[in-house]
1. I have -0.94 for log10 I(q)/I(0) by the Debye sum over Cα atoms at q = 0.16 Å⁻¹, calculated from one of the structures P, Q. Which structure is it?
2. For mean projected area of the Cα convex hull in nm², for residues 24-111 alone, which structure out of P, Q has the highest calculated value?
3. Out of P, Q, which has the highest value for Kirkwood radius over Cα pairs in Å, for residues 128-167 alone?
4. Taking relative contact order in percent (Cα under 8 Å, 6 or more apart) as the criterion, which structure among P, Q has the greatest value?
5. For Kirkwood radius over Cα pairs in Å, for residues 88-183 alone, find whichever of P, Q sits highest and give me its label.
6. With distance in nm of label points 7 Å out along Cα→Cβ at positions 96 and 176 as the yardstick, tell me which of P, Q scores highest.
7. Comparing mean count of other Cβ atoms within 10 Å over residues 48-55 across P, Q, which structure shows the greatest value?
8. Assuming 3.6 is distance in nm of label points 7 Å out along Cα→Cβ at positions 56 and 80 as calculated from a single structure, say which of P, Q it is.
Structure P
């Protein structure tokens with residue numbers, strides 16, 4: 001495909017986008033800009049190089065398919081991929097079209113899943129508890145869970161979070177807790193204040 005002034009401008013702008021994404025998503029995400037007008041030397045820029053490819057390397061089979069078909073899907077997100085050394089990756093490919101509807105570039109993001117999977121394994125192990133243990137203990141006052149659950153339900157109905165409740169919403173919440181009898185739970189005001197991240201004085205004022 002003959003490269004026009006429009007193509008050159010689009011590619012120049014996309015190089016800036018690729019650089020910005022590369023800096024933002026470093027070091028776990030490779031950002032590659034492909035020039036589909038020259039598929040044999042497609043890679044125009046590569047940031048956070050995780051695949052070992054070089055600028056000037058040819059397009060992948062996905063890039064070739066997109067370059068050959070203007071009707072090819074423009075955004076393919078979060079598909080499984082593999083780096084040359086076998087590491088698992090999650091990839092997203094975004095096609096860039098010119099004013100005539102032809103693909104002239106592709107911006108590809110390749111996330112190295114190795115670190116995240118290792119981290120997930122560690123977090124799962126760290127957060128695991130022995131549910132078969134005979135001992136049952138809670139450090140929260142009796143009824144605290146019921147209060148927190150009611151607050152969560154109240155906030156969810158409003159499409160917000162407990163700590164984002166406004167003054168009038170907190171007052172309505174306190175009326176609901178009173179009607180349900182939960183305000184009679186020992187240290188109820190302390191529990192509510194801590195969960196809403198406000199002072200006890202604020203909670204007492206809202207309960208009036």
Structure Q
């Protein structure tokens with residue numbers, strides 16, 4: 001390859017890198033200047049944020065109830081909701097574990113937190129499990145029926161059971177907002193890392 005061709009190739013690569021840099025900087029500016037999540041954030045209530053690393057997608061929250069129960073919640077963003085209204089673009093997957101003092105068994109609820117539009121965020125139980133021990137997770141052990149097959153009155157009472165332990169509307173509002181902001185911050189951080197790699201030395 002001639003020296004001229006080599007210089008032209010290098011020049012083209014520099015121009016492509018500058019174009020990429022321009023687009024990255026535009027996207028970063030857009031993300032930092034627009035806050036799509038201006039809704040009221042709700043409240044953690046008595047829960048404490050136990051884990052919220054900027055490098056992971058999930059969060060863990062804990063609470064000790066006056067009754068002696070310990071409630072632990074893990075959550076992360078799930079599938080897109082494709083809402084036509086101005087709502088959160090993704091639902092949250094929430095796992096709630098409740099343990100009574102002195103017992104090794106736990107109740108585990110797999111839930112989805114969904115923006116239902118018109119400023120209403122709610123959660124729906126997908127599964128309810130009784131686990132004899134958190135260390136005994138053999139898939140062949142019967143953990144409970146398919147939740148949607150339960151009597152609707154029992155489904156509603158199990159939901160009320162969780163609400164009475166602080167997992168109500170204010171909490172789910174906080175959780176889904178926090179997870180979306182967390183993801184947005186991670187996206188901006190990723191863009192900035194790309195920008196640092198592309199900036200000419």
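Since every read-out is calculated from the coordinates, none of them should be taken as a lab result. Since the model is a prediction, treat every value here as computed from it, not as a measurement. Cβ atoms are built from the backbone, for glycine too; each structure is taken alone.
1. Structure of origin is P.
2. Details: P: 5.5; Q: 8.2.
Going through P, Q one by one, mean projected area of the Cα convex hull in nm², for residues 24-111 alone peaks for structure Q.
3. Answer by largest value of Kirkwood radius over Cα pairs in Å, for residues 128-167 alone: P.
4. Values: P: 14; Q: 22.
Largest value of relative contact order in percent (Cα under 8 Å, 6 or more apart): Q.
5. Across P, Q, Kirkwood radius over Cα pairs in Å, for residues 88-183 alone peaks for P.
6. P
7. P
8. Structure of origin is P.
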